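What follows is a group of structures, each given as structure tokens.
Throughout, read-outs are computed from the coordinates displayed, never taken from laboratory work. Since the structure is predicted, the reported quantities are computational estimates derived from the model, not experimental observations. Cβ atoms are built from the backbone, for glycine too; each structure is taken alone.
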Structure 1
Amino acid sequence: MDRFCKANAAQAEYIERAVKAADTIGIVGHVRPDGDDVGSCLGLARYIGSVNPKADVRVFLEEFPDNFMFLAGADQVIHDFDTDFVPQLCFMLDCADEKRMGGAAKYFLTAGERICIDHHATNDGSIDAHMIVEPKRSSTCELLCTLIDMNGLDQAAAECLYLGIVHDTGVFKHSNTGFETMLYAGKLIELGARPHFVIDYTFYKKTYPQNRALGQVLLNSSLMADGRIIVSSFTNEEMRQYGVKPSDLDGCIDQLRVTEGVEAAAFIYQMPDGAFKVSLRSNGTVDVSRVAQLFGGGGHVKASGCEMEGTPEEIAQILCAEIVKQIR
């Protein structure tokens with residue numbers, strides 16, 4: 001039996017009732033939060049503040065890129081998960097399971113009422129919550145736009161949601177960009193979201209160390225499978241050499257992906273604990289979510305990720321072997 005609810009007027013009313021009835025509300029996302037995760041969490045928090053201003057609303061996320069700090073409420077996000085807080089209501093956004101929530105999972109799992117809002121095809125509905133999942137949506141931020149009264153959003157909330165849509169669509173160039181995606185983005189602009197600022201500041205603008213690191217990522221790259229796959233890596237030693245951290249490498253995978261003749265790209269970069277994070281991208285024929293799921297990850301057909309053990313060279317060979325199965 002399908003446990004997922006579709007976004008409609010009844011679900012929007014359900015969320016509004018739940019928000020108005022709760023005195024304490026938590027919002028959690030996934031580990032290594034990206035633009036859609038940060039934007040949806042902060043946008044929802046802003047919306048809740050307008051619907052139930054007396055509620056104690058707390059957002060729990062791991063640290064995220066500095067260029068998201070201009071968003072309303074970003075400076076109030078709780079990164080330390082040791083705090084004792086048991087919310088009456090908790091939202092899990094842009095996330096499919098307990099493991100993906102990381103340390104913030106405890107706030108969701110102990111909440112009196114739990115709501116999951118997600119757009120990932122890899123969400124199997126295994127977590128015990130009220131599930132609103134629509135994989136055909138470009139982003140969780142777009143899905144949220146269908147569940148809240150957009151006319152009640154202020155400029156700050158609109159900008160949060162616009163950022164999420166921009167990042168999960170690759171500035172509206174990925175195939176997940178649909179007719180309604182553009183309609184909701186247009187409405188958010190009408191409400192005050194600044195496309196020129198959001199896109200340039202969070203998507204294209206890079207610091208000098210970030211640009212130097214990108215150059216090294218490109219130098220580290222190699223073609224595999226007769227030029228149909230491109231792979232690159234970046235280690236902790238290189239992080240120290242260039243004065244960057246993992247979040248500074250956002251965008252590297254997309255630069256690899258646009259290499260002529262490539263059908264799939266993989267970027268393997270090391271986390272502070274020594275583990276390797278893998279970002280995967282596809283140009284059409286490869287479903288990288290299938291590859292990511294093999295190693296405990298997930299995501300979208302054309303953009304997914306996972307964690308793997310081994311050396312970058314070993315990981316690259318394993319990934320290539322799996323990707324080649326889809327492009328023979």
Structure 2
Amino acid sequence: MLKPEPKGKILFVFSDPGGAKPCLSLMAGHDEANVLAVSDREHHFYKNFKNQVIIVNGQLNLIVDEFNPDLIFTGTSYTSNIEQRFVSIAKQKGITCWSFVDHWTSISERFRNSEGSLNLPDKVLVLDERARDIAINEGISIDKLLIIGNPYHSWLANWNSSLSRKDYFEKIGVHNESKKIILFAPDPLSNVDGKMIYGFDEYSASEKIVKLVEEAPKDLVKDWLILVKMHPNQKTASLMKIFSGNENFKLLPTDLDVNESIYFSIAVIGFFSSLLREADIMGKPIIRFLEACLTNDPFEGLNIGSIANEDNLIYKISNILSK
């Protein structure tokens with residue numbers, strides 16, 4: 001697997017967590033005087049990395065002129081255009097620009113501007129051969145593509161929790177440490193028209209999971225505590241209503257370190273979230289709850305977790321928890 005060796009002064013730009021964490025992981029290997037991180041969003045996990053992140057709203061050209069980078073390295077968010085704006089600035093000023101794609105979905109769409117054209121950097125960095133092939137099929141030239149894996153995963157492989165189990169339970173406001181924790185990370189599929197693309201979204205899947213737990217034998221699920229980790233890009237109000245009033249489910253605070261929740265969970269449930277790959281790195285059993293039989297599974301061939309549906313989800317969870 002190839003790994004980029006950016007040199008000189010590097011300006012890192014990101015918005016969504018999927019781009020922020022790999023950028024911050026790469027920054028850790030460089031002299032602080034030669035790197036600068038800017039974003040248009042605050043994230044609680046910034047504190048886990050040594051480099052400061054400057055929050056910006058404008059004057060992007062001024063930032064580039066004052067720092068005078070040799071390379072602009074961006075994430076690829078779909079909720080913000082800050083990375084695309086810096087790609088354009090890099091082109092205007094003749095600065096080398098690389099952009100990292102943290103998933104296998106909508107690769108070319110991350111570079112499509114308001115006119116519908118692709119605004120591509122000098123290099124598009126992707127996770128693996130499958131992501132490269134998807135990018136090629138979506139119209140990105142192979143000459144622009146570079147496989148690098150995910151720098152954040154290398155950082156995460158050496159991460160350990162500083163909390164005790166007791167401390168963690170206190171942090172999430174649960175006083176019964178005998179509870180068996182399952183982490184549920186519902187991807188915000190509705191943001192990308194999930195029902196049309198996959199046949200379900202986070203709302204329909206969450207409703208189904210709540211119903212399955214409610215209908216399961218009480219003695220089986222009485223000790224289950226399913227912690228719901230909503231995505232930062234999630235429309236939270238509607239999702240919160242689905243879980244309200246059910247004692248088996250608890251919404252996690254948005255500012256809680258997700259690594260801690262993965263660490264103290266017995267199993268992790270999701271659909272296509274990058275969090276599942278992170279949980280896999282941390283050695284956690286994973287269940288992917290898919291309402292429909294997919295021909296377009298973004299995780300196809302990645303061997304991440306076990307796929308479940310409404311017929312076997314409760315069985316699969318109980319089987320993991322009983323080990």
- Message: Starting from the value 32, 31, 28: which structure in 1, 2 was Cα extents along the principal axes in Å, for residues 28-139 alone calculated from?
- Response: 1
- Query: A value of 5.4 was derived for distance in nm of label points 7 Å out along Cα→Cβ at positions 68 and 292; which structure in 1, 2 was it taken from?
  - Reply: 2
- Query: Which one of 1, 2 has volume of the Cα convex hull per residue in Å³, for residues 116-195 alone, as calculated from the coordinates, equal to 86?
  - Reply: 1
- Task: Compute distance in nm of label points 7 Å out along Cα→Cβ at positions 92 and 212 for each of 1, 2 and report the one that scores greatest.
- Result: 2
- Ranked by distance in nm of label points 7 Å out along Cα→Cβ at positions 44 and 276, the structure on top of 1, 2 with the greatest value is 1
- Message: If FRET efficiency 1/(1 + (r/R0)^6) of positions 172 and 204 (r between Cβ atoms, R0 = 30 Å, to 0.05) is calculated from each of 1, 2, which structure is the one that comes out at 1.00?
- Response: 1
- Given a computed value of -9000 for helix-only ellipticity at 222 nm (-39500 (n - 2.57) for each DSSP H run of 4 or more, over all residues; to 500), which structure among 1, 2 does it belong to? 2
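Out of 1, 2, which one gives 0.00 for FRET efficiency 1/(1 + (r/R0)^6) of positions 20 and 228 (r between Cβ atoms, R0 = 25 Å, to 0.05) as computed from the coordinates? Walk me through the numbers on the way to the answer.
On the way: 1: 0.00; 2: 0.70.
Only structure 1 yields this read-out.
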